[in-house]
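Some structures are shown below for you to check.
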Structure I
Amino acid sequence: MTEHFKKRITEFFLTFCIATTGTVFVSAVYINIFWRGALLDPDFLWQNLLLCFVCSLCNFIHPFQESSRIRVWLNIGARYLYINVVILGSGHLFRWLDIKNILMLAVMMLEILLVFVMVSWVMWQLHKKDSERLNEKLQEYQRTGGRT
């Protein structure tokens, strides 16, 4: 297994864990707003885990090589669109939301945005630390002329 593949799998599971945590939080808020007093079917937990897993697969979506800001933003947009389609479609399928209820749909979309931003920010911070560490190693390599 290549180092790149190991890193991608690690990022996938980290994204899954962060997304699951965020989803549990926003689900609690959503349920308190729209389904107050409802008894939850245990299938809800499995559905939540499944959706977090499917949404985390967007880590493997790279329609563009991130060589420019525009392509980075297009990649982020593609991931966000994918996540919205998965969650809103599944939410309708699992009967979590009534797509005709504009308020319910708006709250769900806001919660999707909040979790997306949270997960993206955490992953960006981790990548930033990796980049800084690699830049330090590169500078050290350049200072020593390649001698270890």
Structure II
Amino acid sequence: MSETVLEPITLEYTRDTAILKLLGELKDVFENHFDRTWFSLIIDGMPIDFRTVRDIREVVSLTSLYPGEEWQIYQGVLELETFCRTVKRFLLPVLKERLGISWLIPKKRVRDTQQYIIRKFVAFTFPYNLERLRRLTQNLKASLILYYPFLQ
């Protein structure tokens, strides 16, 4: 086989590997910190569309890429961006109250010490995990635009 034939195949393999690596990292962060029952309870009533979460789940579940799926992945990236902005704007300022660990609303505070400690830990690490999700989303978007400039 000549090098001319192998070049597009190598480029395609490099592209798919880079995108799938980012999708895997996004999947880890999303599933471990945001796609949880406790999280769905604290975002209840917030302006997050059910479709947004469904599209994010679909895109982070991809384990292989086929031609034409770049549009689906890009749509998932847009949903992830919306998700991050919405959570940052509407949940972050009231996170402690939603988790039941705020001193501002003593009536709604969690009484169980173990639950209180776990929720305190969640509140402490949540902004970091949200920023990780946002950064990985931006990295995936940049990679998609690099490899598929027509997406913009």
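Here mean count of other Cβ atoms within 10 Å over residues 69-76 was derived from just one of the structures I, II, and that gives 12.4; the source is I. For which of I, II does relative contact order in percent (Cα under 8 Å, 6 or more apart), calculated from the coordinates, equal 26? The read-out comes from structure I. Quick one: helix-only ellipticity at 222 nm (-39500 (n - 2.57) for each DSSP H run of 4 or more, over all residues; to 500) came out at -27500 when computed from one of I, II, so which one is it? That value comes from structure I. Between structures I, II, the greatest calculated value of distance in nm of label points 7 Å out along Cα→Cβ at positions 77 and 133 is seen in I. Figure out for me which of the structures I, II the number 2.2 belongs to, where distance in nm of label points 7 Å out along Cα→Cβ at positions 37 and 117 was derived from the coordinates. Derived from the structure labelled II.
Every number in this text was worked out from the coordinates using simple rules, so none of it is lab data. Given the structure is predicted, the values throughout are model-derived calculations rather than measurements. Cβ atoms are built from the backbone, for glycine too; each structure is taken alone.
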